[in-house]
Structure I
Amino acid sequence: MTDIILNAGDKAPAFTLSDQNDTPVKLSGFKGGKVLVYFYPKADTPGCTTQSCGLRDIARDIGETAIVGISPDLPPKLKKFDDTYSLGFTLLSDEDHAVADAFGVWGEKSMYGKKYMGIVRSAFLIDEKGIVEQAWYKVSPKNTPTNLLKALKS
């Protein structure tokens, strides 16, 4: 992983990325409300589908809190992922992983003994002023929705 670790109280890194409709979205556009920003490795893979559908399923239980998913996938793939699972929230394309780097979630991974660089599944609850309220690094796909619900209740 990069040397960057965001903690509660840190300012969330600013970004502008294209969404699943190829429309630019800025983190600052969510100021005034809370937003869950979660990073996932690849659209339409088992863990990422579990995580994204779990968030979709609790969306009506989190009030005005916005949900934003970020992966290295290109907008057309994000659109297909959104359409296939009726996610209904913003998915952003971080093709060059610059935003993942800024959040400290681009790191070395290992699969079948082979090492490679990729997204370390993580999630961040960002408050109305753009400050990190909670940071969950190396989060399990199933725990992302429950972590969010717990954090919003506290």
Structure II
Amino acid sequence: MKIWERLQPECIFLDARLVDKDAVLRFAVEAFARSGAVSQENYLYENLRMREEVMSTGIGNGIGIPHATSTEATDAAILLIRLADPIEFQALDGLPVDIVLAMVVPQNATSLHLQVLAALSRLCHHSRFMEIMREAENSESLRSAIKNMEEEMILHGAKSSGD
């Protein structure tokens, strides 16, 4: 599973000015609708919101991975949002979030859902990934850097530390 293949430049948003978790979820839903991943924004929003109520998807180190399923989705879709200012996300480490990797997958695609989450998790555990995310100047260079990093991870046996 390669994240860069599912992350199109038009689904990368750098320095978005969103004030709280709800604004992030609404922004993600609107972006998924614009990209054609879903058409029923309210349904996806409710699924994302309900998932956050069960347990925050703020995994620590400034990263949030809100994710949900949708009967409308035909394949996994990913958005990357780098926030202009960190926000409270009820993350596991208690720190604010400035990087959001939002995901929607088809309703009954449990295996695909887990594969995408695992691939995102592998990326997020690399310190270099966070540097790339926070320093990128545009969506094309960010996507290219993610591609290079994923290919390097494959060559080096997907080690879990970026050092």
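Taking Kirkwood radius over Cα pairs in Å, for residues 27-90 alone as the measure, the highest value among I, II is held by II.
So mean count of other Cβ atoms within 10 Å over residues 35-42, computed for just one structure, reads 23.1; which one of I, II is that?
The value was obtained from structure I.
Taking relative contact order in percent (Cα under 8 Å, 6 or more apart) as the criterion, the top structure among I, II is I, with the largest value.
Distance in nm of label points 7 Å out along Cα→Cβ at positions 11 and 75 was computed and gave 0.9; which structure, I, II, did it come from? Going label by label, the one that fits is II. Tell me which of I, II gives -8000 when you compute helix-only ellipticity at 222 nm (-39500 (n - 2.57) for each DSSP H run of 4 or more, over all residues; to 500). Source structure for this number: I.
Taken together, the values in this text are just the output of simple stated rules run on the coordinates, not laboratory data. Because the structure is a prediction, the values reported are computed rather than measured. Cβ atoms are built from the backbone, for glycine too; each structure is taken alone.
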